[in-house]
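Bear in mind that the values in this text are calculations on the coordinates, not laboratory data. Given the structure is predicted, the values throughout are model-derived calculations rather than measurements. Cβ atoms are built from the backbone, for glycine too; each structure is taken alone.
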Structure 1
Amino acid sequence: MKQSLFTIRKNESLTSTVFRMVLEGETSAVTGAGQFLNIKLDGLFLRRPLSICDYDENTITILYKVVGKGTEVMSEMAPSVSLDILTGLGNGYDTTKSGDRPLLIGGGVGVPPMYRLAKNLINEGKKPIVILGFNTKDEAFYVEEFESLGVEVIVATADGTLGTKGFVTDIVKSLSNYTYFYTCGPEPMLKALSDCTTTSGQLSFEERMGCGFGACMGCSCETKYGNKRICKDGPVLEKEEIIW
């Protein structure tokens, strides 16, 4: 974990509620896809944990949805604003288990970490299939960015206004040519995927967090090996260890 100041270089809307923020600063603590950062916001007691969409030697990109006071404050921030951020948090995805044809499934705000994961898998010579799930076309984001990576992208919307009508699980049930799966999204979606997938996989949990680095047990999850802290032991856990 590393605490440092980052400067906002870009903060732009992707949909009516989803924003992309590019932060410039010390990124050495970020080591893989699936990790998150924790942002301190003036006037708010708890930091805001957000998954990392992408990163390089000097910048971190996050995608966030305005759902409360904290993210509303963030959406109004202009470039050049400095933020106190904790980076290098959480255990990310292990790509050594992926096989040649891994399945990546992102639901709503669970989409962002799938982007960097897809890039990493491609760099390793894998051929990922990406499934993105949204409620409606107006809420969809980053579809073109995934397509630009050259991966197969399948979109599902609950109302059928974009891609396949239904849920990501409907698409997964129709596929048989994947070797492993990775996912991030709301817990009901994670459970449904755990039930319907035919291979092992890794699931990234979205949880409210107190500290964000393991000092409290506010974000624990029951597993076969006892309670695990989503912020410290996760957010990525393996399918076989989770007790639903």
Structure 2
Amino acid sequence: MRILIADDDPQMLRALRLTLSARGYKIYTAADGAQAITAAIDHHPDTFLIDLDMPKLGGIDVIHGIRSWSQAPILVVSGHASAADKVEALDAGADDYITKPFAIDELLARIRARTRRASAEEATPVVHLGSITIDLVAQRVTRHTPDGHQQIRLTPTEWQFIDILIRNAGKLVTRHTILTTIWGAGHAEDTGYLRLYVSQLRRKLEEDPARPVHLLTEPGMGYRLEGMTT
């Protein structure tokens, strides 16, 4: 499992990297909030350990950034012990909060608990958009009609696109997030890519591509997937 640790304390980073690596985890580190966002996009960690007080970009902003495209567990590891700080972090999208100093066994237990919960939530890989069934594991799309079933082929890039929207169903996913996740940071402004692939996906997945009800555009911001059921 891949874990990203974001903390501006070099001793804390080193201690956690050594401890978690010794237990078989693949560890990535970031010394500030900007590095954390970059590492998250580059490595797609399975779990995040985020400090709140970091230079360049604070922990709350990092959590918001991650939550715009990822549902991976986020555990805040912070020296702030007040209830207000905990509530703010949890409201921003964190899954758990542990206060420094902490026992490493407690941290490991919380990582295991959050990982188990995330795995259970991802155990249903089949979703529905009206008459369309999407199997994320088999990468199979089927349209159900009165005359039978029609298989619909998606390209690898279309699969990446729809996967991001499905994992953030009902939420706005920004254009920047989609572009950097699929094509990398060098294409963060290439919005023409998005219009092309959204148009293709609507032709394949919407009953009426000209009047979409599932793949919705938020003008100037990004895209949102609505009407998904499991």
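For the reader, a short list of remarks on this structure follows.
- Of the structures 1, 2, the one that 14 was derived from, the read-out being relative contact order in percent (Cα under 8 Å, 6 or more apart): 2
- Of the structures 1, 2, the one that 12.9 was derived from, the read-out being mean count of other Cβ atoms within 10 Å over residues 74-81: 1
- Structure (1, 2) behind the derived value -4500 of helix-only ellipticity at 222 nm (-39500 (n - 2.57) for each DSSP H run of 4 or more, over all residues; to 500): 1
- Origin of the derived value 0.94 (Rg/Rh (Cα atoms, Kirkwood Rh); candidates 1, 2): 1
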